[in-house]
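Readers should treat all values here as calculations from the given coordinates under stated rules, not as data from a laboratory. From a predicted model like this one, the values you see are computed outputs, not experimental measurements. Cβ atoms are built from the backbone, for glycine too; each structure is taken alone.
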Structure I
Amino acid sequence: MAGRGEGQPAQLPLVLPLETALGRDDFLIGDSNRVAITLIDRWPDWPADVVLLAGPVGAGKSHLVAIWRERANATVITGADLGATDPVALVAGGALAIEDTDNGPIDETALFHCLNAARAAGASVLITCRQWPQSWGLTLPDLASRLRAAAPVEVGEPDDELLKHVLVKLFADRQLSVEPSVIDYLAVRMERSLAAAATLVDALDREALANRRGVTRPMAGTVLQRLWQGGAHGSEAPDEAPGSA
């Protein structure tokens, strides 16, 4: 694709809505998430009625919840909403996911009542969190005991190979063909999270559209530098000038 002529202003990108694909077939598997997706796929054959899914921001926990929601017809709420709904109603469908449980103050009484209601109804509960419950500072002993009996599963930061596959897929979703060397360059320099991959691909898509050209390694360096300087989704500054080959 031809580049812009000298002095020609960059094209204003036309931003079109892009729906995030969160189906089972869209989930890319690597060592960091293999155990977690295997457990989701095993439902309702779970080792416990309550499963704790822990991992850092951007590791894919929400995608796993979306897959389980479809599989189990689960109700999904956030930890902040626990006290606003009748726990019996929450578990009436037989499956409940509580996302971001430790992202803010925890309503321990509401969570405990919810787990009690799930036990009485024979319902399954999937709880996502960043840290394990022993780090939550719980003051309700019965709740702490109930959570210790839950089945723990961890999803970690994606490795290089998984990041590369994710980048390829995200670019393909936007109908962008990117050279493998550019994918390799990005994967070892970007923040190691799926959320960062989405942010990076979006920024590169906009840059490519504005400059009327495909995604190149120099462009990748420029965008990485910009994101890094802005404090968003860049683990380290690129090790070469943005305009280098």
Structure II
Amino acid sequence: MFISRSLQREVLPSQGVAAEWLFPGDAASPKKGKKVLERQTSDVLKVPVASEILFIDNFLSSEQCNLILEELDFALWEPSLTYMPQEDGIRRNILSSYRVSETAQQKWFSEELQMIVTGIERRIQSLFDLNIANLEYWQATNYPITGSFCYHLDSGYWETHYAGDRILTVLLYLTTPQEGAGTHFRALDIHVEAQAGRLLVWSNLFPNGRCNHRMIHSSVPLLKGKKTTLVTWLRQKNFRIPLI
């Protein structure tokens, strides 16, 4: 069922950006008009819950995106893996046509890029008042033409992990593809276009900690141009255990 509702904008004077909340039937696209329901002046955003999605345009400048892309040239890129159940019923990371892209893990980032993502984390921490130690390490993803990630959930598989499940997904688009390559939330009928500098954040769990299957989403196939992203996930507990 298509439910057309508008979005809510929170204005952040100290950051010079606006956070826009998406509801079922909305599209984060310049082709669609947006009606502002409410303006707020809080410097701290509430963390998305249930089926909430928000995005902040110009979270990174074009210069910052280009610098990150340049530094990623020095990273180690490997074919992206998919966490899927095998014949024995155990989930493992495997190569699959379900996901066509390449990934660079944060451990392979240059020293310069490590400093950049640390700065990004501090901004995210100040915006959402969250614990950086609960963030997974960052991944960069690069998509070839027709590359995509079929519909999947970002949570529901880590209940027994020492850090718990993934509460939030934090996604940064570093490029603006000419065609395709957005993020589509099937059950919510929400499409978000990939746009350089755009920060996209959504909730994966219900308040009781259960997986919210309405957040099933895909990375739409890239048809023209380039698509590169940075992504991390907020866990329920500390993920980054300090080295002793």
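Before moving on, here are some points about what is shown:
- Source structure of the calculated read-out (distance in nm of label points 7 Å out along Cα→Cβ at positions 87 and 199, 4.6) within I, II: II.
- Which entry (I, II) yields the derived value 19.4 for mean count of other Cβ atoms within 10 Å over residues 135-142: II
- Origin of the derived value -4000 (helix-only ellipticity at 222 nm (-39500 (n - 2.57) for each DSSP H run of 4 or more, over all residues; to 500); candidates I, II): II
- Parent structure of the calculated result 70, 32, 31, given that Cα extents along the principal axes in Å is the read-out and I, II the choices: I
- Origin of the derived value 0.85 (FRET efficiency 1/(1 + (r/R0)^6) of positions 111 and 183 (r between Cβ atoms, R0 = 41 Å, to 0.05); candidates I, II): II
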